[in-house]
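Asker: The structures considered in this document are given below.
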Structure I
Amino acid sequence: MKRSRALVTLLLAAAPLLGAAQLAAAPAMPPPLPPLREQDRIRQQWLKTRLDTVLPGLMRKHGVEMWLVVCREYNEDPVFFSLVAPSVMAARRRTILVFHDRGEKGVERLALGGGGSAGLYQVYRDPAVEGRELWGQGQWALLRKLVDERRPKTIAVNVSQTHAFSDGLSVGEWEQLGAALGPWTSRVVRAEGLALDYIDTRVPEMMPTYRQMMALSHALIARAFSSEVIKPGVTTTDDVVWWLRQHVNDLGLGEWFPPSVSVQRPGQGAASVIADHEAVVIQRGDHLHTDFGIYAMGLATDTQHVGYVLKEGETDAPEGLKRALLNSNRLQDIVLERLKPGRTGNEVLADALAAMNAAGLKGTVYSHPIGDHGHGAGPLIGLWDRQEGVPGRGDVPVLPSTWFSVELEARTPVPEWNGQEVRSAQEEDVAIDAEGKVAWVRERQTTYHLVR
């Protein structure tokens, strides 16, 4: 009942622009995400599972006995929000998280400063300053006391020239940390892969929520690329963008980038994509494209779909456009067949491009991990302008239990457009499970969204 009322409310808001037949044809929306309190409970359980089951194995994989995550309020380490409770909004003055591997006793989790981690961390305090928050040199002295007591063989810090996710220790904090550690600095290591792999790794409990988010994203695109929203000759690409943004907001979802809507049409030549940065009135016969992502419950989605505005008398897109979409689907298949744990992003890219060329396809592959962030931690599989591979960021191996946004384009001459090339850009999210099996999170697009 609540779902129905929410849908009716959204439709009534658009009623002045719609006729009765259009309202009846509007695609149904999936159920909304749970209330905020329940979201917090679910995310807290995900976090506990990651800390209990994912982190210990990664510390041992990377040879780390102690890991320090040190950051100040509003200058948080990229990994910080993947390590603390969802209701923690900032590092508060300074937070020092300490992870100490005690072997058979498990990984000890300690917090010096900060708060709100709801029992996931042991609060490490100095009895001499009970009743006051840790501050200044007293906080650093307490960290030194902790390290002196545990005597770790290695102390990992987040410093990297390659990966932003592993480079969260600021210069100012490093200077103070180094002074506090004293002789222990000889045991400091840059374990770049630890933060990277931790952020990259998903737990199975996240998938039902992520699948629901993808369903919401797909449903919003289907409505945006329909006669509910688009009136040919009147509606602009900006109108569609702001419709999407408003409905994301109304559903209590967030954005990690503003959506884009672009147009291709006959007679535009090689540079056939228009309206990426300007408002263009959508006309009958236009090929539409959107890049759209939402952010909720600490997770990001990323989707690119295409649509077609029917001309008078048409009931479907021209065969040449359908062939273009099919070619991008074939390129998706090629990438998925090569997306295997243990292979680097650059290896997947080179193999996929070779297979693309052998199949007589023309296109570009630029896929990326996704999860806690839209452009997530893990291996890049090309960039749109770096098809020869990406040094460093593309040399990271694919891990099991990760998600990828398979992003690419195929370019196909369309006979109905006098042989003009059409860029069919697609993006869909996939999950790699613990055994290395790859599957779409939701069904990918194989037919056009049609505006009648």
Structure II
Amino acid sequence: MPGSRPNPLRVLAGRNYALYFGGQLVSQVGTWMQQIALSWLTYKITASPLMLAVVGVSSQLPSLLVMPFAGVLSDRFNRHRILLGTQFAAMIQAAVLAALTLLGILQVWHLVALGLVMGVITAFDMPVRSAFVSTLVEKREDLPAAIAMNSSLMNISRLLGPALAGFVVAAFGEGVCFAINAASYVVVLAALLLIRGDFAPKPRTNGSSVIAELAEGFRYAASITPIRAPILLLALFGFGGMAYATLLPVFVKEIGGSANTLGFLSSASAAGSIVGTAVVATRKSVLGMGQLAVAACFAYAAGLFAFGFVDTLAAALPVLLVLGAAMMLQLGCCNTILQTVVEDDKRGRVMSLFTMAFMATVPLGALCAGALATHFGFHVMIFACAGWCLLVALGFTHQMPRLRRETRAVYIQRGIIESDEEVDIITKPAA
């Protein structure tokens, strides 16, 4: 019906995407169970916000070095086979972590070492997965819906995983959470093996080296405004915006909570993320998503500022709901803009830069935030992060007129809008 909102669930009618979605849903629930149990166990062992940040950083920092090369490999080799390899490696990592914990021989250095291993695996896995999703969609007009459903997948797992982790940790201990995560990879591996199609990359005729293609990807992303601007926005925002999530166990201990409390808080953020994803999923087109992303920055800064005054679970839950919605609204809009504009033969490299912008800056910000929380307290750290997010939002608002002009030219070139169409693609949402 003309003017009706699109239905993102339509992409599940495709066999390949349905298999991918189901397998990843089970696996991601296990991943979030492990993440919550791991952060809780780390703080229980060390009682140090800084060490909590260090362990968190160990699983994210490798993205800074490895992920750009992973993007090149994603454009060169079969993404389906790469995913099979990364998921199998992640299963082994989770199994080792479970064994060390259940045997009672786990030490802090094990957490850091296994975190580094997982960081390398994730650095290869995430950009390949982001690029692989587009190859599972049969119709180009279904791409925004597929991206939104992919975000929904992550958010549903964030909603279920932490809540389940709280109960499992309380009843059986952290080791069982790690074992459940290892078992969940069996499902995703089976789903990937059932996916059918030709996922081999197009033959390359230029004979470029990996370094040359990496440099080409950087130049390509830097030269196109609707690619460069979202990546820069996420990089700056990730540095100061997501530190609170890494250090949530500190807040839980301050209010006298348990692993269940941590699970509830993470699930509240995930519930908000589902709301943000729903907004992106029902957009008719990419037009106007730039404005939504910047508006989400302001909402996120306001939510963090409010969180600085919170000292009870009841008050924290609605604030984390807002933070989750604002973060996913920003992330979903930026992702959709990139996936719509980028050329397919450079998709892996661009998505690796997009993922790296978030994954590499978050741990650096978490280290700074951990040091702040150690010396000045959790709430002072939250106020500092809110101030940083506000500065980022104001900076991009100031640049809007220039970004609007440059992005409009790219959209005309890509055929997204007509040359005479008077649509303000950055500051005016589509009808």
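Asker: For which of I, II does log10 I(q)/I(0) by the Debye sum over Cα atoms at q = 0.07, 0.12 Å⁻¹, calculated from the coordinates, equal -0.32, -0.99?
Answerer: Values: I: -0.42, -1.04; II: -0.32, -0.99.
Computing log10 I(q)/I(0) by the Debye sum over Cα atoms at q = 0.07, 0.12 Å⁻¹ on every structure in I, II gives -0.32, -0.99 only for II.
Asker: So if we calculate FRET efficiency 1/(1 + (r/R0)^6) of positions 211 and 371 (r between Cβ atoms, R0 = 30 Å, to 0.05) for every structure here (I, II), which label has the highest result? Before the final figure, lay out the partial values.
Answerer: On the way: I: 1.00; II: 0.30.
The maximum falls on structure I.
Asker: To continue, here is another question. Which of I, II yields 23.9 for mean count of other Cβ atoms within 10 Å over residues 235-242, as computed?
Answerer: Values: I: 18.9; II: 23.9.
Derived from the structure labelled II.
Asker: Shifting gears a bit: If helix-only ellipticity at 222 nm (-39500 (n - 2.57) for each DSSP H run of 4 or more, over all residues; to 500) is computed to be -26500, which of I, II is the source?
Answerer: Details: I: -10000; II: -26500.
It was calculated from structure II.
Asker: Just checking, which of I, II has the largest value of relative contact order in percent (Cα under 8 Å, 6 or more apart)? Intermediate values should be presented prior to the final figure.
Answerer: Working: I: 13; II: 27.
Top value of relative contact order in percent (Cα under 8 Å, 6 or more apart) goes to structure II.
Coordinate-derived values only; no laboratory data. Keep in mind that what you see is a predicted model, and the values were worked out from it rather than measured. Cβ atoms are built from the backbone, for glycine too; each structure is taken alone.
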